[in-house]
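Alright, structures below, take your time with them.
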Structure I
Amino acid sequence: MTSFATRVHKLTNADLADCPTWSEVAEEVSEALGDAWICAHNASVEYRVLRRHLPEWRPAGVVDTLRLARATYPDAPKHALDALTEHVGLDLTRAPGQRHRASYDAFAAAQLLLAMAAHYSSWEELAVKGTLPGCAPPEPAARPTAPETLF
């Protein structure tokens, strides 16, 4: 772990000592991702890490809630995930884990995406504003299908 990652995530090398190695989980991660859309706040970070470790992987698309928030809430005081969830008034009491951990941040980003979706008249309009640069906005046939429930 880098010192920056330790400061942000509050994890140390000792915390990860008994965790499986990347080679032990790479196939499972690749299968779980498939060719699905991914969504994250500041998604370029996750996208770069995943592409570095899974060079053959190609998502259907990447929605960056940071990019989308800057377009949706240009006057928000800050565009950090915590600041935006507060600005929008999201209830994160059901979020699993704690801030800056994967499950919590994924839950918060998903809730933020749902709140921002209400500001757009179509998936295509949202995708143009929120798709990560380098990941072209989708053709209408490539739009993700909504699950029955998100959580």
Structure II
Amino acid sequence: MSSAITTAIAISVLVVIVSILGYYYATGIWPGAKIIQQRPTLDNTIPPGTAKFMFFYASWCPYCKDAVPVLDSLKQLIRNSNYTYGGHAVSFEDINAYTDKGKAALYKIKAYPTFKVETKDNLYEMVGKPTVSNFRAFLVSALGPEKSG
């Protein structure tokens, strides 16, 4: 009887894991990352067909320091491959939110590091571990398919 219960529990756990991974695969958002859609800022001057990937950091923050080489890898990948996302060319801006209090307030930065993507019509925030794969999934989820051009 106990081996039947153990088998049933193992199968149930496996079904849950496969379901969760299937959801992440279908949505393009992998474990540890999620997307939050927000209203764009009032001073938004981003031209149509472009997107700005913003990295809000504090120079004293160890998590921000860990994110820098990962973000540099993403920048290099996008520039070298000439990637666009949903037809948007992506530019990057690193913002020291600890010293640039005005921009931090405008974008409602409450933690470091914070990653946001802004287009003419939308503002998105990624919550999760800064990895190249999470960043790419975030850009696909926020903007659309990745294309090399």
Structure III
Amino acid sequence: MTERTLSQRQRNRALLARQLLLEPADLPIPRTVERIGGLQAQYAPSAYVGLWTRLKGFRRDALTSALERRSVVQGTLMRSTIHLVSARDYPALAAGVRAARRGSWLRAARGAADERTMAGTAQRLRNLLADGPLPRRELVRLL
């Protein structure tokens, strides 16, 4: 078997195709974000625009519904920024960045919180969010 070398243009086109940026795809939203490895969503409208550029017939309410159904989730993941990922991929991605994020939070707390306090607060948050999302101000009030 001979080795094939791609030109720069071919490499660029392959990258664009892998990111679904050459032709709109006919995929469900969760499969789309799985295929591209998550979608940067630090600025909320960017997730909608990112999917609109990648999916045939994308409608804004489709992403809103997917978030409400929890088939996709937003979380602080790669590079400590908010990403949109599938609910199926989220646990593995979150586990991959958990230790670094925990260390960052503890350094930022500067002695105001320790591992035990953080674990207790995390459990309270999981309980509060078990039935669905809550606004930040409500979470702060309940904690």
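Just so it is clear, none of the values below were taken in a lab; they were calculated from the coordinates. Here the structure is a predicted model, which means the values were calculated and not measured. Cβ atoms are built from the backbone, for glycine too; each structure is taken alone.
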Inset, instruction - Tell me which of I, II, III gives 38 when you compute relative contact order in percent (Cα under 8 Å, 6 or more apart). - result: II
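For distance in nm of label points 7 Å out along Cα→Cβ at positions 93 and 133, which of the structures I, II, III scores highest? Walk me through the intermediate numbers first.
On the way: I: 4.1; II: 3.1; III: 1.5.
Structure I comes out on top.
Of the structures labelled I, II, III, which one yields 10.1 when mean projected area of the Cα convex hull in nm² is computed from its coordinates? Please report the intermediate quantities before stating the final value.
Details: I: 10.1; II: 11.2; III: 12.1.
Only one of I, II, III returns 10.1 for mean projected area of the Cα convex hull in nm², namely I.
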